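The next part holds the structures, each set out as structure tokens.
FYI, it's all coordinate maths here, none of it is from the lab. Since this is a predicted model, take the numbers as computed values, not measurements. Cβ atoms are built from the backbone, for glycine too; each structure is taken alone.
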Structure I
Amino acid sequence: MDERRSSRRVMVGDIPVGGGAPVTVQSMTNTPTREVDATLSQVRTLAAAGAAIVRVAVPDRRSALALPRICRESPVPIVADIHFDHELALLSMDAGVAKVRLNPGNLREEGVRRVVASAGNRGIPIRVGANAGSLPKDIAERMGHGPRALAEAALRQVRILESAGFSDIIISVKASDVPTTVEANEILAAETDYPLHLGVTEAGTPELGSVRSSVGIGYLLGRGIGDTIRVSLTSDPVVEVKVGLEILRSWNLAPRGIRIVSCPTCARCSVDMISVAGEVEAALDGKAGNLTVAIMGCEVNGPGEARAADVGLCCGRGGGVLVKNGQVIRRVDETEMVSELVRLVEDTLSERAKNG
């Protein structure tokens, strides 16, 4: 991994973004913000899954008026997503949001200056940025829809805020095309020191979108670019958080947690490996600890293949063997394989906790 890009630090509530702070995972609620109980429930679920910051849409006054309680009871900083109406941004800041996401290009100059003045007085940062699908007409006509145009659209928004004396800024540039997203962020990384919010917009369903996001976000993080990320998926937003955390873990940018590795299926498998791996993953979801768990499909090569793992299960006909630190410890029946492996994981975590 390349050395982390040097960027200025911006505080989103009590969460530092940029300036060498750990890369954070964000997500966005998909409940109507005006439905306070439902929105708070989803915010808490996202926070429990590992989201450090949560964004909510504020499309109307009712949504803005719901924010005071949401901000007050949320376990993580809340970001207000604003478009077109600067009064909604002002109401959101009055409500206690930790950051505002807006496009100053679709607000009147007077409205931008009012938002900037309020944000500056309160110490609230503003996230600006551009999506490839909604570039300003003059930029698109002059430069097309490529990465340079995307970066220029974002920098234009930055200049609007800077001209109003504001610099507490986070930038994002996103496209559904991975190479465009990557190159646009590389341009910004070279031309500005503002923190960068990474994401591949409209990435798609969990299966396809996770791949696109992992390639785009992962590549940039490997280059040392990026200070906070959001994986945009057509799914339950909790899935976004899980994928985002796994991207960070893959670059050792987040605590490892329980890492599950499993072999691909082949003709030697005599059990339903897909089901077994899925059951283990579900049973261990949410458990804290730094542990590698291996699930292997045969007893012949499994123990050797699982040697690098802390604990493992090597399946065979009618059952399997449990492995710890590369050594077989006992055989288990097929009906008990998953529960016994989970118990071994829990025992190992307890031992480590006792031993410090």
Structure II
Amino acid sequence: MDSETEIKRPRRVVVKVGTRLVIDTEGAPRWEFLRRMAREIRDLMDEGIEVLLVTSGAVGIGRRMIFEPGKQLRPHERPSAAAVGQPVLMRHWAEALAEVGLTPAQVLLTQDDVVNRERCIRLRDTLEDLLGWGVLPILNENDSVSVESVTFGENDLMAAMVAVAITPAELLVILSDQAGLYTADPREDASAQLIRNVGPDQDVTQYASGAGGPESLGGMAKKVEAARRATDCGIRVVIADGNCDGVLQQAVNGEEVGTCMSARPRMPSRKAWLAMHGMPRGTIVIDDGAREALLQRDGSSLLPSGIVEVRGDFQPGDLVTVTDRAGHEVARGLVNYSAAETRKIRGEHSARISEILGREGAEEVIHRDDMVVASA
């Protein structure tokens, strides 16, 4: 283990399990895994650790129930297959959990449930109730009603967003049929080495490749992307093989299992929610001076004087990205002005805002409390 050896045992854990763990290649349930995972979750809960489970598998189950073996689903068929498979998936989990005395609760989400602040808070209240009652929340994407603009796209990302923006948790465990992140695809390169630890400033995207199975939209690249978003917000992440007996306890204890991605310092909950918000409505381009101020000066707000370009059509309170002239994201936050108003005041001193707009307004286009700055 690295410098995180002394990390405290988490109070709350989000566990994400992949399709290949839950069902076999024919779509049948893998009962040995389901029952073992139920026991491991029960053990953690008996120790006072709260657990939320994010599960894949609905699409694969639905495909098996409706189509001939080997059928490859077209994109528009995935939501329908998920609608068929989802109740069966829950039945499988409920049966396994009943053997260890746990009650499950189904929670289906779209990304809008996270990015809409009011809905996010209501969802948080619901999950807090369930956890307080000793119930295991089982989360999955509501595929049948999701549309492109409000879909997570992959349960790894949904798990990260739940861990960061909703619960929040101290640990995210992403389980699949792979031991973790390797230096190359071990199925193709015998010299591939398992990467045990990844620091918060270490870029390992070049090692993440390969897609998931026919029912999965993910793969290691998506897992690393989701993990990095979580670690940037202060959540430790373990990517490990779910077939390993005792994997949850090892991850919780900080033992050497899979790939451990250590976290940056914890963000306040509002800033974590902003960082995970996936639907910016526009872009504000800033000059080098403003970029330096945001990256180097703690607590700086974005003033109109540093803005050189405004893209998109957003309204006050919308989320926008802030980039430098080269297109690199510097920050993201909630704007005080519409896109049209921001274009009028860009490059101007804050003292001239009321004169230009003909009304009083905030000195900042984005206040520091409503902004998350990228790592320098």
- prompt: Which one of I, II has Cα extents along the principal axes in Å, as calculated from the coordinates, equal to 69, 44, 44?
  reply: II
field: Ranking I, II by distance in nm of label points 7 Å out along Cα→Cβ at positions 83 and 187, the structure that comes out highest
entry: II
- request: For distance in nm of label points 7 Å out along Cα→Cβ at positions 307 and 339, the calculated result is 3.3, so let me know which of I, II that is.
  value: I
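Using the calculated result 39, 37, 27 for Cα extents along the principal axes in Å, for residues 59-218 alone, pick out the matching structure from I, II.
Numbers: I: 39, 37, 27; II: 47, 44, 39.
Value 39, 37, 27 for Cα extents along the principal axes in Å, for residues 59-218 alone corresponds to I out of I, II.
Hey, helix-only ellipticity at 222 nm (-39500 (n - 2.57) for each DSSP H run of 4 or more, over all residues; to 500) derived from one of I, II reads -9500; which structure?
Comparing all candidates, it corresponds to II.
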task: Identify which of structures I, II gives the largest calculated value of distance in nm of label points 7 Å out along Cα→Cβ at positions 51 and 107.
output: I
task: Determine which structure produced the value 15.1 for mean count of other Cβ atoms within 10 Å over residues 43-50, calculated from the coordinates; the candidates are I, II.
output: II
